[in-house]
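In the part that follows, the structures are each spelled out as structure tokens.
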Structure I
Amino acid sequence: MRRLLAAMLLVSGCAGTGQSDLAGADAPDPYLWLEEVEGDRALTQVREWNDETAAKLTATPSFEDYKQRAFEILANPERISVPSQILGGQVTNFRSTAENPQGLWRVAAIDDVLAGTPMWRTLIDLDKLSAEENKKWVWKGASCLAPEYQRCLVRLSDGGSDAGVIREFDMSAGRFVEGGFYAPTAKHDSGWVNRDTVLLSSDFGPGTLTESGYGREVHVWRRGTDPQASDKLLEIDPSEVGFSIFTPSTRGKRYPMVQRNITFWDSEYFHYKPDGTLAAVPLPKTAEIEDLFAGKAIVKLNEDWGQHKAGSLVAYDLDAFIERGEFGVEPVFTPSGSQAIQGVSAGADRLYITLLDDVSGRMLALDSSWNASDVEVPENGVVSLAAAGGKQDIAFFTAESFAQPPKLFATQSGEVPALVEARSPVFDPDSIDVQQRFATSSDGTRIPYFVVRKAGATGPLPTIVHAYGGFRIPQLPEYLINHPARLGPMGLFWVEEGGSFVIANIRGGGEYGPEWHESVLKEKRQLAYDDLRAVGEDLKSSGLSSTLAASGRSNGGLLAGVAYTQQPDLWDGIIMGVPLSDMRRYNKMLAGASWMGEYGNPDIPAEWAYIREYSPYQNLVPGKDYPPIMIYTSTKDDRVHPGHARKMAAKMEEYGYPFYYYENIEGGHAGAANHEEEAYRAALIMAYANTVLK
């Protein structure tokens, strides 16, 4: 079948020379020109690949039907309005619709939201703003000054890249502040000190960026001044990652904070004191400050620290440390071996925690003495904290599963939750069967995975296995049409038409706490790839799969690329989204240097020795029976360089291997800037899967 498909796929247009095997891994790269993101030659090649892929896949049966139905599902105005933030007596929400594909930032009274009768007031119409300013604005969030919540620092990106602008917005007037805080396009982070002062990390000119492309300085930016002329507060070495800045509050008091990101996983926290100096918090470098509650900072530990276990929460008194230099921690909550903390959010008198327990959601409410009680939530699904706070101590959260659409609940002080809003099912929940299974990996570790099939289906089915396996990000049993970056509505279409959709909870994610992630860092990375192989082999040996495709995006795209080069005998197809592939140069491409804490540094020979064993670009060799592959990426992705996808495709073309390629010109790391683009991609992948797996 693969030889017949090769005649239909991309086989022309990109000539290259040079060795592509491991012996030539450090030889000159003939495809470096594809790293020129907006280069004419590179974009000409991209358009050629895009056109050839579109000619093949858009002509397949039902393509237009898939695209139209996917768009209708994604743009359905009936979707629940999940609060983004609680700002005093109001909640904010961001929503995209068919009429407003770029989206609306809105606000409503919290009492009306709780009553199910919100009167949403639009603050920013991104479609209107885009038309007025000749941009394609993509929402990146807002930070509003507590406790009045009248002024906000809004972040917008043209086209969806990580870089964007900061603009000050007046909530009461519903407009941007004329002459207010404004920072031009860069990879910023910022946080309020007071109404007239902001802490800012940005591009302040030559030499002020890290090797990862983020700001290496934090400045104190005062109203009415040019950010370029602001006063420098803190500076880091260019080899470090950058800064995060935030201003949480507790008991009506703001606590501006700066997080110095040394590596992706190691950081140092500072409190910005009233006298304008910084106080470094003596925490382990792997610890994370989650929120502030009852005058204390809530800290999650990612390694054992004295008597406190990795994965647990501890707290320290803010004023005692900032005002008097007194520091001590107390235990807050320690999860069991099957549990992992997923979310932490502070209300007025309860601290809310969401957990995974064997990848099933739970929720707890803790009082200021750390007494915990369960909050009633639906079983066998995903529970996600949306927002908490307000004078009434409200926590909004969503609950969903593969079969059940998201529902929005609210609990007050941890009491029995009230249903606030629910969407109508897109499909009959009884039309699918869901099973959790476990595979055994190469070192004996049990790897959980979920299998979704049409109700009553028997025997082996064409199967797509989606996985990620990195950066403490779990893969969860969300509603089957959700998460466009994880195939979105295509997953539903696949199951409806007799296929099987699988989520593999391989190591590297956050399904079982820090150890689940730590166990596959750097030189141990191969274990994550062995986990995926174990799931695939278990599906085959148990008679559940006839044909099999591996799917992943970003770090999961790297995973899919490794499956392609290491395990071509197991997989009949590969869906490789916004991927890393050239691990020899990944640390020199856009934000790649920030991930060396996850993968290692390829410039250190001892670390490149283990990275090169799995790097897809270097391990792609001629004369193999690789399966046909679908690669997708985005020109505007300024996180994972599109050159990874382009160069992988170019080598495949050089060796005559079958592949499909789609590069969206917009969309940033998400790969799409709106629902129309997401629907097109879902239809492309569905057409690809039908072609190679059935």
Structure II
Amino acid sequence: MKRSLLIFENSPWLILICLVIAAVLTYSLYRKPGPWSSITHYTLIAFRFLLISFLCFLLVGPIVKQFINRIEKPYYVLAIDNSASISEVLPKEFLSDQINKIKTLGQTLGTSGYEVEYRTLDQTIELKTIDSVSFDHPSTPLNDLLKGIQMDYEGKNISGVVLFSDGIHNQGLSPVFTPFKFPVYCMGIGDTIPQQDVRLKAVHYNKIAYQGSRFIIRAEILNDGFADKNMVIKVSDGGRILQSKTLKLKNPPQLLETDFKLEATTKGLKDFTVTIEAVADEFSLKNNVRHAYIEIIEGRRKILLASKNPHPDIKAIKSAIEKNENYQLDLYIPGISNPESESYDLIILHQISQQELRRVPTMSNHLKAELPLWTIVGSKSNLNRVNSENKFIAIKTINFQRDLVTPSFNPAFSKFQLSPALQEAITYFNPVSVPFANYEISGGAEILMFQKVGNLATTNPLLAIIDDGDQKTAVMVGEGMWQWRMQDYAKNQSFELFDELVSKLVQYLSSNEEKNRFKVYPLVQEFSVNQPAILETEVYNEIYNETYGHAVELELRGPNGFVETYSYVTSLGNTKYRISDLPPGIYTFKAQTILDQKSARSQGQFTVVEMQLEVLSLTANHQLLRSLSSKTNGVFYSEHQWENLTRDLSEKQAQGIIFSEEIFTPLIKWPWALVILLVLVSMEWILRKYHGSY
């Protein structure tokens, strides 16, 4: 609906003056008759009067005010749970019939005055493509599905969501605990009666084992429906059975646990397969197999953490390092602990100098010239010794005062990568105590974190790192890192981000890798089947500045004879290569590029893990759907109540929302105004020209 009104920037009384001006100017031009008839004369007078009047009228500032009312129809979203658990239990014919009923419901709601949209766990779909919906989604994040609808329809006229699901929720928060602003009408499908089944619920293992040692793979088996039967479970490596056990099934539902103690013989990434042999009349065999991917390495890296006195920072650093089984941490505090290891790969000096450590007989032999060091400066540090013992940073204190500063992440840091979540967390970490001083730092150093005083970002280093080719060194000029770990837990209910910071710094300092100018490596060692494998590429010139524009050839080998080759070119801000749709298993890759007219190579490995969430439980959970409908003022329907669902929704009156909008358009901007002016000018000119006058 549209309604218009003419208003003016200036007083409308000025229109009278416009008419007077038009009359005067017209009279001055046509007061004498011309070489044409009187009818033509008066016609020319009319054209000129209208032209001048309209021009003066536009100068008054007429504005067209339009009132536009738009009615937004109410929406219904038909959300389809297309997870694999549904197709595992229900036949294709049944699912095809359900899809047809969903289409019929959508068409009925459309004729009742509603806008209808269709959603799956993957995406929004159109009515014409709904027949191609595949029930193969590897998980069921029902809460994410409904939250996505709520975000997309924020501020819109949504009457409700119709959810077609078996109620098996296995990823993310339960939708029952999220407040939704629309009613959810649930159509429950699937079988709520447990089937006779034995499934491998989980396998637990450490991802790293040390060559020559023994490690444990623990299997959890869930028995539904079997009693007084035997079951065989085995562990194999590359088709070779390592161990096999026979377990007694009784008193269902029953949870069994069994351990397999295996020996780590050869190093490398190993795929151990845990399998339950089929039991007679078992409902599904897809949940009888699990894989354990374990990396067998030669030995742990040894780290010494030395300090003059106990300090909360020591506890925080120690806890972060010990979470990684690849490290063995020894602690030296005079009078408390005095390890006697023969050698170390990294020494962390917390408010203690190298000179003080050399005075200890059992420690003096550890401080070799090339040994990586991490120095942490605190209130009890001797700054003169700190300045003399490190190669790249000088702290010139002012009146021996201290200051409180917060960390500021340096986005140009390139020694190693921090996750986006950690980069963000650094911005809200608590202040640490640093010397109030002038800082001088050599050109070869990279600063991971700057000092920030209040809201003022400075160029003073808080955590800096240098690698001169002979030794890796890091200096943290503040104490109080323990607060970062506590703050991480208070905000995220885990220590993951702080531990990542310490772990990656320790990993960089303690590694003795060669300075390869061409590196290709996975961002993480383990990817799931529903996410792409991401490989990072780094190429350096002779002075180890990163360069771009290199063509990379990548060969990827995987399970069951999988071999693929890929080609890509690195560019600034785009050094990651993503490979999607990889089946589960162990993958090895070889990459090659040309550097200085010579071939450069890099290789590595990673694993792709199958989640198997959809086969862990195949019993429909309609109670969750009933609770969800009840909490959102919706209604639960069983699969036999399609007519009730269609009738209840279509009988509701479709109430649209009226949106009113006012549009102000100056008349001078209207195309028709220009047309009128052109017509008046043209007609007068044509008549005068025709009758032999200008």
Query - Parent structure of the calculated result 12.1, given that mean count of other Cβ atoms within 10 Å over residues 150-157 is the read-out and I, II the choices - result: II
Query raised in the report: Taking Cα extents along the principal axes in Å, for residues 406-461 alone from the coordinates of each of I, II, which one would give 31, 28, 16?
Result: II
Query raised in the report: For which of the structures I, II does the calculation of distance in nm of label points 7 Å out along Cα→Cβ at positions 86 and 598 return 5.9?
Result: II
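Thinking of I, II, which structure, once distance in nm of label points 7 Å out along Cα→Cβ at positions 246 and 614 is computed, gives back 2.9?
Working through the options, I get structure I.
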Report summary line: mean projected area of the Cα convex hull in nm², for residues 94-421 alone, calculated, reads 28.0; among I, II the input was structure II
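semi-axes √(5λ) of the Cα gyration tensor in Å was computed and gave 39, 29, 26; which structure, I, II, did it come from?
Derived from I, not from the others.
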Requested in this report: Consider the structures I, II: one of them gives 18.0 for mean count of other Cβ atoms within 10 Å over residues 582-589 as calculated from the coordinates. Say which.
Outcome: II
**Report entry** For FRET efficiency 1/(1 + (r/R0)^6) of positions 270 and 494 (r between Cβ atoms, R0 = 30 Å, to 0.05) computed as 0.55, the structure of I, II it came from
**Finding:** II
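Values in this text are rule-based calculations from the coordinates and carry no lab data. Note that the coordinates shown come from a computational prediction; the quantities given were computed from them, not determined experimentally. Cβ atoms are built from the backbone, for glycine too; each structure is taken alone.
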